[in-house]
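A.B. asks: Just below sit the structures, each encoded as structure tokens.
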Structure 1
Amino acid sequence: MRAAWYESQGVARNVLVVGTMEDPVPGSGEVRIEVQCSGINPGDVKKRSDAFGVGMPYPRVIPHSDGSGTVDAVGVGVSSELVGKRVWCFGAQSYRPFGTAAEYVVVPVEQVTRLPSNTPWEQGACLGIPGITAHRAVHVGGRIKDRIVLVQGGAGAVGMAAVAVAKHAGARVIATVRSEVDSTIARGQGADEVLLAEGLGLEEIVERVLAVASDGVDHIVEVAFEANVAMDEQVLKLGGSIATYATNRPNPEIPFWNLVFKNARLYFLGSDDFPAEAKRQAADDLSELLAHGWEGYPIGRVLPLDEIATAHELVEQADQSGRVVLNLTEGVF
């Protein structure tokens with residue numbers, strides 16, 4: 001098969017190689033997917049560049065955890081009825097060396113979900129890490145039906161999915177964004193209220209949140225924990241919860257006593273290590289959303305495998321609009 005890989009970490013153009021490898025064979029409890037599209041997440045480029053400082057986990061890594069395609073072979077213990085089915089997968093390169101930047105990928109059957117017939121391949125390749133993180137961030141604190149959920153960064157990859165998931169679950173959703181374009185994205189996902197926070201101070205943002213949620217919010221999905229935790233505490237109801245999956249600073253200060261007096265619950269979320277049942281429920285719910293008309297993510301660029309270095313560079317650029325996807329069967333379009 002054709003695949004892209006790296007055997008050392010560093011700059012995309014210096015370490016990514018496109019070549020030929022042996023086709024993988026599914027083992028017990030696994031399926032092989034003929035990959036149509038491979039999604040690229042910030043975590044994928046951080047692994048390649050060693051942003052986390054953990055070094056090479058395997059001698060050779062095929063990057064990317066998320067992808068879509070058709071099941072073409074199954075291992076022992078897996079129903080042959082899956083062969084030929086359209087699917088999307090998640091966690092392909094989580095605690096495993098070979099991800100979806102290849103013509104074939106092998107994953108445990110538990111990490112495969114049917115892709116609705118009305119959903120483009122590109123969309124299926126975008127769901128895994130951000131969609132499952134969003135679902136967990138929305139639901140980890142408990143029931144949200146008829147409650148108020150604040151999504152910080154409601155136009156980001158996790159944020160926009162969180163808005164859609166929370167709205168679908170019956171919450172009233174408030175989203176903060178940084179631009180008018182982002183406002184349109186968050187509203188398109190179903191946000192009931194969108195607050196443009198760019199250029200505002202902490203007290204101004206608190207005032208605007210409380211203007212639309214006078215008693216405070218029940219649950220917060222947080223993209224920048226250190227930057228926003230002081231604000232989050234002020235708008236949180238007694239007994240409320242914060243679920244955070246990212247921070248702008250690795251060693252944040254927190255308003256400890258204020259959170260104590262609020263009896264606040266804090267959840268720190270790392271997608272690779274969510275409980276298996278939470279991942280499974282998230283995947284099923286996301287496919288249901290798609291089947292019922294959720295349009296998912298805006299797609300910014302679709303590139304062929306040969307241009308994987310360019311794709312990684314686009315993901316690393318903060319001004320890139322829309323998701324970046326590799327199409328393993330076609331050229332640039």
Structure 2
Amino acid sequence: MTHIVAKFRYLLLSAVLVGAAHAAEFTVTEHDHQIDVQIDGQPFTSYLPEDYSKPILYPILGPHGIPITRNWPMKKDAPGEAKDHVHHKSMWFTHGKVNGVDFWTEGPDTGRTVQTKLVRAEGGKERAVIEATHDWQTAEGKVVMSDTLLLGFSLVPGGRVIDWQIELHASHGSVTFGDTKEGTMAIRTRPELQLVNDPKEGVTTAKGQALNSEGVRGVEVWAKRANWVDYWANVEGKTIGVAIFDHPENLRHPTWWHARDYGLISAYPFGIHDFEPGHPAGVGNFIMPEGKSVTFRYRFVFHEGDPGKAKIAALYEQYAKPSSRPER
């Protein structure tokens with residue numbers, strides 16, 4: 001546990017180094033099976049560990065308090081939103097094949113991620129932290145593996161930050177993460193941030209744009225490898241967006257992006273044969289031997305303006321800066 005906390009401290013430090021707009025007060029409040037995070041008394045997001053098949057963050061409010069993620073299916077009557085992919089719930093981490101068990105979709109035979117302990121939920125000046133442990137269980141309740149999740153909440157100029165750090169443990173035998181595009185660190189945006197409309201699904205307000213760190217734009221960001229991906233649009237009279245950073249020490253960095261035109265943005269290190277035609281199925285498998293662990297770290301920056309105005313490239317460079325990394 002010491003090394004995951006040390007790594008997380010450096011991520012928080014990098015947020016401070018780029019300079020927050022002001023010394024905000026973060027508060028956390030536990031109630032009704034959720035933990036609310038506020039900035040200077042205003043809502044930011046809520047951690048929901050129990051109500052769904054995996055822990056999620058919902059809602060997520062960006063600059064000006066504007067919601068970034070879609071409301072359905074958490075709210076059944078969400079107007080103007082597609083009613084597709086019931087498993088796309090705001091922000092989450094999971095995978096489609098873990099020892100053959102599907103934790104990505106939801107159904108009677110799929111897996112669940114169950115919280116085993118809330119380690120801490122702390123607010124304070126300039127940041128908040130939530131730490132919890134989970135078991136990944138089959139539909140019958142058999143534990144496949146476990147994890148330690150560390151969430152950090154902070155600010156950068158013109159934006160809000162969520163750091164998602166998860167250490168996966170082969171606590172119940174060897175674990176194979178299967179080669180499939182159904183995963184892994186994901187967010188599903190509100191309709192305006194989608195790249196295309198879908199009138200058949202009720203979506204008529206899409207006007208989003210997309211860019212990755214390699215200069216690829218629009219729908220072409222799908223399946224490309226990149227340090228980061230950013231979606232943005234004019235919403236409620238303000239230009240806002242979300243950038244997702246893949247940490248340089250993550251497995252198979254820079255990751256492939258399962259970034260869809262309908263607002264799913266997913267960092268995905270396992271689905272090589274889906275993203276690069278010509279590779280045989282299974283080439284992206286990753287085996288974690290019994291007793292071993294692997295850590296994934298991602299940063300979400302909810303920003304004002306387009307990627308240039310928000311200085312996304314510079315924020316990523318600060319996030320990835322070698323001098324900020326802890327000693328192993």
Structure 3
Amino acid sequence: MSVTIRDIAKATGLSSGTISRALKNETGLTEDTRSMVIEAARKMGYDMARLRQKKLRRITFLLHRQHNNTSSSPFYTPVLHGAAEACRKQGIILSFTALGPADGVLDQIRVHQPDAILCAGYFEPELLAALRTTGKPLVLIDMKLSGYSSANPDNLMGGYLATRHLLEIGRERIGFIAGSLAHFSIRERARGFHQALFNAGVLADPNLEVTMQEGLELEAAAREAMETLLALPQPPDAVFCYNDAAALIAMDTCLRAGLKVPYDISIVGFDDIVAAAHASRPLTTLGVDKSALGALGVELLLDGHADDATERVLPVSLIVRDSTVCKSGPA
């Protein structure tokens with residue numbers, strides 16, 4: 001037998017009217033009461049889909065403050081545009097805000113008054129849990145966490161394709177520059193890197209893997225990571241970087257050190273941001289349809305998949321440019 005509002009009222013000692021208002025996120029209740037009701041409903045197995053019958057009219061696109069900067073914008077801005085276009089076609093209003101754990105998350109949501117929420121990039125589990133207490137349908141983009149529906153590029157396959165490409169062009173000491181492994185996408189790209197080495201019978205060298213130092217701006221952290229690899233007694237002859245922004249800085253560091261790209265060292269990035277094709281040595285990278293990723297997040301909300309932990313994965317494609325294979329002579 002399915003759980004009813006009356007069952008939740010009996011379990012919590014609240015009235016059925018209060019339970020109904022809390023589940024529908026209506027005004028007139030404290031956040032403590034609302035959170036208690038939502039939590040009780042989830043634990044008792046109440047079918048939250050019952051509340052999703054009305055048409056979505058407003059969606060809020062949330063971006064973590066750590067991604068709201070010049071290094072991350074080339075990726076997340078097209079994602080936002082893709083979500084906005086998908087909403088426009090459905091007559092849905094999309095609002096945007098960047099926030100972090102100290103920003104009064106629930107107050108921000110009340111200001112926007114959305115019917116549903118998209119969270120793009122890494123969010124702390126505690127922050128997502130707070131957002132979930134609103135009772136709003138919620139979908140993650142470029143992140144995966146147990147119990148949440150999500151839309152992601154195929155990060156694992158991307159890491160695999162990047163590394164296999166470097167092996168196929170004859171590179172023997174392949175380095176990997178990573179950002180924080182707390183990020184699902186970076187962990188998956190690292191897994192793909194290791195899988196390609198394993199499949200090729202190449203023993204992974206931990207000295208060739210560097211995680212960028214937290215607390216530094218991306219440019220300083222990526223440059224430091226590349227300098228660490230170049231200082232090794234046996235430096236790498238190729239490097240796969242977790243994203244294009246880091247890869248472009250790594251390549252600049254190599255060029256400043258007098259190395260010829262791709263002859264002395266080959267560089268691969270990930271995401272295919274606009275700057276990748278316009279570097280001094282156009283960057284080999286993994287193409288991600290960022291607009292489609294944003295649209296896919298909206299689709300998950302519209303199809304009612306916000307509460308069933310559905311994961312959708314978009315394919316990625318290897319784009320080979322001069323940073324790994326150059327038709328002209330050394331420069």
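A.B. asks: Can you say which of 1, 2, 3 returns 3.1 when distance in nm of label points 7 Å out along Cα→Cβ at positions 139 and 163 is computed?
C.D. replies: Details: 1: 2.1; 2: 3.9; 3: 3.1.
Comparing all candidates, it corresponds to 3.
A.B. asks: As an exercise: Rg/Rh (Cα atoms, Kirkwood Rh), for residues 195-250 alone, calculated from one structure in 1, 2, 3, equals 0.99. Which structure is it?
C.D. replies: Working: 1: 0.95; 2: 1.05; 3: 0.99.
Derived from 3, not from the others.
A.B. asks: With Cα extents along the principal axes in Å coming out at 76, 37, 33, pick the structure among 1, 2, 3 it was computed from.
C.D. replies: Label of the originating structure: 3.
A.B. asks: Also: As an exercise: helix-only ellipticity at 222 nm (-39500 (n - 2.57) for each DSSP H run of 4 or more, over all residues; to 500), calculated from one structure in 1, 2, 3, equals -12500. Which structure is it?
C.D. replies: 3
A.B. asks: Moving on to the next point. When you work out FRET efficiency 1/(1 + (r/R0)^6) of positions 219 and 299 (r between Cβ atoms, R0 = 30 Å, to 0.05) for each of the structures 1, 2, 3, which one comes out largest?
C.D. replies: Structure 2 gives the largest value of FRET efficiency 1/(1 + (r/R0)^6) of positions 219 and 299 (r between Cβ atoms, R0 = 30 Å, to 0.05) among 1, 2, 3.
Since every read-out is calculated from the coordinates, none of them should be taken as a lab result. Keep in mind that this is a model prediction, so the values were computed, not measured. Cβ atoms are built from the backbone, for glycine too; each structure is taken alone.
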